[in-house]
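In structure tokens below, several structures.
We did not get these values from a lab; they are worked out from the coordinates using the rules stated. This one's a predicted model, so the numbers in the text were calculated from it and none came from an experiment. Cβ atoms are built from the backbone, for glycine too; each structure is taken alone.
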Structure I
Amino acid sequence: MKRALTIAAVLLAPSLATAQPDEPKVRWLREHAAPFEFDKAGRGLDDLASVRGLVGDARIVSLGEPTHGTRECFQFKHRLVEYLVRELGFSIFAIEANMPEADRLTSYVLGGEGDPRALIAGMYFWTWDTEEVLAMVEWMRGYNAAQREAGREQRITFTGFDMQTEPIAMANARAFVERVEPAYLPALDAAYAKVAGANASSTTPTSAVMLGEFPAALVRGKRVTLSGLIRTAKVAGYAGLWWRADGPRGALAFNNMQDRGIRGDSPWARHEFTLDIPDDTQAIYFGMLLVDAGEAWFDDLSISIGTSTYRDPEAFDLGFEGPGHAGFTLTTPGTRAVLDRADPGVGRQSLKLAVPFRPAGEIAQGTSIDAYREAGAVLAHLEAHQDEYAKAVGARDAAWGVHNARIVVQCMANKALMDGDKSLDLDKWNRDASMAANVAWLADQNPGARLILWAHNGHVGRSQMAMGHYLEKRFPGQMVVVGFATGTGEYQAIGDGGLKAHPLLPPRKGTLEWHLDAVGHPRAIFDLRGAVKGDAASGWLREPIGFRLIGALAMPREQFFPRIVADEYDLMVWQRATTRARPLGGTIRGE
């Protein structure tokens, strides 16, 4: 009977396919559209002739993406890279990956030896470990070889601007110091031993995290209480529930019970916390966590919204009575999440999280803020002597050696912020600010060079505390920011079952994608810069509008979030039909 009613409801509901945006809006978009014919590279560049005028004399072109796993987006970004290099003389390519690791690809694309698959995997992120990125790398190598054979000087180099892991940067900084100031090695080694100590568990997981995506529309502007039964065994850190509401500037409301988490051995007991959810919340994630070694069981979760209790068994199995942990994904490799029938809190079974104990030698010493300070002392010393080093090895080598020490500081500062440290300036040391600083460093080291950046829409855009926001302040009027929007198909992301394909939700009425689809082009570049606030035809682009944003984790329930797209992006690439990126294989690590 329920099935019949559902079908009837669908048949009687108005179809979005017949709903259309206002004609003035569609007409404005059509007048500002530059259609293109192909996603995939290798078919010439004739259909991209409009790019020259759209980019103009910009020094930096930032290429976004609607998900971290969209094949056609990656392919068209490859085409844009080819155009920018061949036709406009761009010479530096930088991707959202750790800077020292990504920089290893420069030697390969310039003609050096190496296995490109291994080099791409060595950037760590599964997001770039794809056929599409490999094809672009091989094109770069071929282009540089042709330039060399023709006696032309222009080349394209490959590097990164991210700073999420520090071992290679530390190794590079040490090798540099060994070369220019061996007497300083004992002090550097002592400091970096503390950095390594604060991250000694890098090969052994230190937490198990179950994540679910909650419909943000249900709780914006309301008070939420999350509660559940929890028991623990030999928990070295703590176990608890967590909830995070994200907005345009990051986390708006957050609680993970760190200040009152359950430790050691504890019997079943109900625990809860309450949060007020701001009106500008865009996405909500919640779940269970176990920090450090031990075992923890969770049962009978409950979500209260105001005076009502949320129930949707098809979305979340909050009692863990089904065959799987419906609605939740284990996001931490090396840990376990199983349904356990031994001593449940209520019903037949509960959810058990387990983190293995680490060998004694792996127990972390110190904290991320201690490591930040130690790394900062190394950087201060190297910066003070950089001019001396430059006389010995050249300005370029000296700058790179010192910058690796700077990346170590960035990494530890970001980790300290993530650990909840309040002493650091969030606006200076958050990840996007550091990525922007690394882009600025690249620009400073290469005066006059034009740069291509590759990252997610959320990073390249100019929203508060995004990389694009910091870059706009550093390079005012010198950037063209390109967002990407897609209509239907699949994308690659980590979800229940690991890395796999997930469906794109069809563009909802009123979203940017719904408007772009109505123009009628399967592929086009839209110039948003002419949108005028308050104008009947284009003013809506200067106001918050739903826009698809999917990162490394699958988002099955909500994919569209309010953004002022014409403020964030200069150009918007529209691709109506897309598929998942095709992985090369290798180590999968979350972003």
Structure II
Amino acid sequence: MRIPEEKIEEVRTAADIVDVVSGFVRLRKAGRNYTGLCPFHREKTPSFNVNPERGIFKCFGCGKGGNAFTFLMEMEKVSFVDAVEILAERYNIVLTREGRERPESREEIEQMYEANRLAARFFYDTLQGDAGAVGRAYFDKRGWNADTRRTFGLGYAPDSWHDFLNHARASGLGDDILETTGLIVRKEGGSTYDRFRGRVIFPILSVSRKVLGFGARTLKGDEQPKYLNSPETPVYVKSRVLYGLSQSHRAIRDVDSVILVEGYADLITLYQEGIENVISTSGTALTPEQVHLLSRYTRNFFFLYDADSAGMNAMLRGIDIILESDCDARIVELATGEDPDSYVRKFGAEKVQERVSGAVSFVDFVTARFQAEGRLDSPEGKAQVVHRIVELIAKMDDPIRREFYIRDISQKYGIYENLLYQELAKELRETKRERPAPRPVELLPESVPSADDTGGDIPREEKDFCTLLLQAPSELQGEVLHGIRSTHFRDARMRKLLHVLFEQEEHDGSIDTDALWSYVEDDVRMHGLLAEMLIERAPISERWEKEQVVRPTDNRRLLLDAYKRLLHRHVQQRRERLKEALRAETDDDRQRDLATRLQQLHTLDGAVKECESFPDLPEVEE
């Protein structure tokens, strides 16, 4: 029985590719990638690359590549399902299978997504009408314009017991699926009513923009709870979801940092003011799953929480989790009584960015926190502070980072470094985790297939173009997909990939490269091809990378030139076929017809060369 797709995605998201590969290969950081000697063939110079942001590996020597599933399939010689099960057990994920007791079938999951999508549309449309006037007034008071409301899909739930329920029933959805999704509540007697009533609505989306659940704020001053959220469902697991990540993940990756805030309003106001690398924890404690999810985009975390005791305590809890994930935690300090929403309204985005630039390390934050509590007034208190900070440093995996922090503490408190190292060693012994020993790997012979074997005989122009397309900015990807035809691609794998991209653009409005893996599953050769197109080669050296003069890349020009080369080859191949047909043809009328088509192709080739936009090449009969 098949593992549900959402469970496969859950395992893939949880699996740390660096952690998985490190069980077999010694890796070294090289820019944004990790490199090492390939475990699949003999080599003296590392050509094996791992990209933690995309969760993929690629060997530019033998051509093998893919994600964590592929790596285990190749190393352990197991099936795709076995690889999923191995990683699920490793990351403590309970797998369900379609057809077993209490399954959520593919159909049920899709019905839940459809129910949420329908609800989001209903709430958004209600906000635009007469019934949504009170909701619009609240958003106006917040200063959120129409574009922002559209970006976040903000809505309003009518102050009625059955408006949405009646709408959903009329759309063909049953009460059972609505109850499972948490959109309606069933009373003991069996009657049902809308969960969200008279509240402004904040849809919670996945990175691929599927509606997972909702947050709802009351507009009545005395109503409790102030915020009402969807319950946990098979599609909405709160510990693995972050509000705003769907809108912000590209900015987080581009800026290489994420700003953590607590509330919906904090995030939306910052985003509207141009600070887009921001997500919200929705007022709950940060979880390891959320940190792991964010670490795919960046390892630089900035807390921008309310300057009250609750916000301080939440930051302290979150620091532990971030450091355990080998990420960096810094704290943006606001004046007492301020929150991110109010601060950016008063002082503007530039002042917020200045605060972020002046963020303090977790060492300084913890020290200041304990000092405010009076713990630094005695030798015993100072010892407690040092013990706490060393405990946090011990959570780091990087020994170089640990060394720098030890030196900083030594200078700050006038403590001998060797004493601090003794304390650190003690903490490391207590918190050390056992890692599985690497299995011996049977090396392949020296003669290995070339990297091109991963894609077979895929024309170079087609692979180059699709590689540039996958790595292009989101807004350019949409323009390109609307201006090209898959029929101009000879290779079936490239056409299949483009059809998936067309579908994503049509349904989700953008390309999600992370979701491409679900279309190839146990096709190891396609895994290698995807990895080759998505991964960036590591620089020759970090020094070389830093000393280069960086010039902005005209991604549109690169893609246009690549597509024109592809079309030129396409036209040339058709011309050659027509020439062969003409040489073999004896009928005069048929010869004239073929000559006319040859001239049309010649004219077409010239037009392609002069074109400055993505040309929709017309078909010429052969």
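Of structures I, II, which gives 14 when relative contact order in percent (Cα under 8 Å, 6 or more apart) is computed from the coordinates? Structure II accounts for this read-out. Work out the source of -16000 here, i.e. which of I, II gives that when helix-only ellipticity at 222 nm (-39500 (n - 2.57) for each DSSP H run of 4 or more, over all residues; to 500) is computed. Computed on structure II.
Work out which structure the value 4.2 belongs to, where distance in nm of label points 7 Å out along Cα→Cβ at positions 270 and 494 was derived from one of I, II. The structure behind it is II. When Rg/Rh (Cα atoms, Kirkwood Rh) is calculated for each of structures I, II, structure II comes out greatest. Could you tell me which structure in I, II was used to calculate distance in nm of label points 7 Å out along Cα→Cβ at positions 382 and 462 as 3.4? Source structure: I.
Between structures I, II, where is FRET efficiency 1/(1 + (r/R0)^6) of positions 510 and 582 (r between Cβ atoms, R0 = 30 Å, to 0.05) highest? Answer by largest value of FRET efficiency 1/(1 + (r/R0)^6) of positions 510 and 582 (r between Cβ atoms, R0 = 30 Å, to 0.05): I.
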